[in-house]
Structures are given as C-alpha cells and as structure tokens.
1. I have 47 for percent of Cα pairs over 23 Å apart, calculated from one of the structures I, II. Which structure is it?
2. Comparing mean count of other Cβ atoms within 10 Å over residues 20-27 across I, II, which is largest?
3. When distance in nm of label points 7 Å out along Cα→Cβ at positions 52 and 68 is compared over structures I, II, which one is greatest?
4. For relative contact order in percent (Cα under 8 Å, 6 or more apart), which of the structures I, II scores highest?
5. If helix-only ellipticity at 222 nm (-39500 (n - 2.57) for each DSSP H run of 4 or more, over all residues; to 500) comes out at -24500 when worked out from the coordinates, which of I, II was used?
Structure I
C-alpha cells in the first residue's frame, strides 16, 4: 500500500505541474478529488506563466520521494504522508485513502 500511495503522490505532483494529465489518475482518485486537483493544476499553471523563475525550479525536475508514512484509522480508511523533493524544494503530500468497492481510492489529496 505504501508503494501505491507513493505512486499516487508522485503522479499528483506531476499532474499539478502539467507533466501528466489529471485524467490519468481517474482509477486512483475519486471524482471530487480529481476536480480539486484539476483546479489546483489550473491555478498553478496561471501562476507559472507570470513567474518563469518558479516554473524553472518546480516544473522541470523529477519528483524524488524521501519518506512514506501511514496509519490505518479504521477498517476502511487509511491516511498516508509522502515527503518528496523536486530539485531543492520540499513537497509534502497527504493522502486519505478509503476502501471503496474492491480497491483503495484516494478521497483527499493535499499537496504543499
């Protein structure tokens, strides 16, 4: 589960940076979570147009996960934290996973 959370976190970071389409995360994230991520991608994209120096530091380098931590809060909910770096910038990703149907789905993704 830790590897799946790490993959989701890295893909979310790539999605908000414009390196990956948000639609590619459809199997791992619920619809409200996808909408929020798409909004964040749109806002970040507008911000990067006016700040090319930030775009150079944040958008071109790979994501490197450093630490994965998680806790099972009940039988159908799990919270995971992934600490990663993009160049010299630290990024923290908190994921709330819920068991829906027959798989774990991300219902909340907080990147910052």
Structure II
C-alpha cells in the first residue's frame, strides 16, 4: 500500500473543523458519525468509496475534498492508476453533463425563443 502524505489545505480544513467543533460539538460529531458510516466498507470497499468521492469532489470543483479523497484513496489501497482512472471517469461525466444540458435545456430554450419567428 502506498503511503499518503498530508496536504496543507487538508490540514487547514481539519483545523477549521476543530474550531467549529468548539462551538457546535453536536453538529460536528453527527457529521463525522454520518460520513464515517457512509465510508465504512460494505458492499463497496473503502478504496472504491474514496474513488467515488474523488470523482464527485472533482465534479464539484472542491479543491480541499479533492486533495483529501486522493489521500484517503491511496491510504485505502488505491493505486495511482486507479486514482487517475477515477479522475478520467469524472472528466467523462463532467463533459457528458454539459452535453446533456446542450442536448436538452439549451435546445429547448432556443426553441422557445424562436417559436413563431421562423
């Protein structure tokens, strides 16, 4: 298993959550319990859950979560190749998302705007 190294942005996030926890301990504890259960191995292995989370983080353009889930995927046994393939799938979904909106909403908007003008 490859060793994951800490990232300063992830460290900063963890410090920030620690500050929130001082003010709202019940909320932070509930969040950690929820995410912990979601990421526990089940039908999907932990590394697969981390790779899914990485893809969502990339799609959402969430820099801290991207770094975090790369670290966690590697720590869970994912290879660099698996991380890169997850990134590629996220890229495909992202471009597919744009294409699907063009094929539906943009064309509908154009039809609405040009209705009766042809």
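1. II
2. Values: I: 13.6; II: 10.5.
Structure I gives the largest value of mean count of other Cβ atoms within 10 Å over residues 20-27 among I, II.
3. On the way: I: 3.8; II: 1.7.
Answer by largest value of distance in nm of label points 7 Å out along Cα→Cβ at positions 52 and 68: I.
4. Values: I: 24; II: 31.
Across I, II, relative contact order in percent (Cα under 8 Å, 6 or more apart) peaks for II.
5. The read-out was computed on structure II.
Taken together, the values in this text are just the output of simple stated rules run on the coordinates, not laboratory data. Because the structure is predicted, anything quoted here is derived from the model rather than measured. Cβ atoms are built from the backbone, for glycine too; each structure is taken alone.
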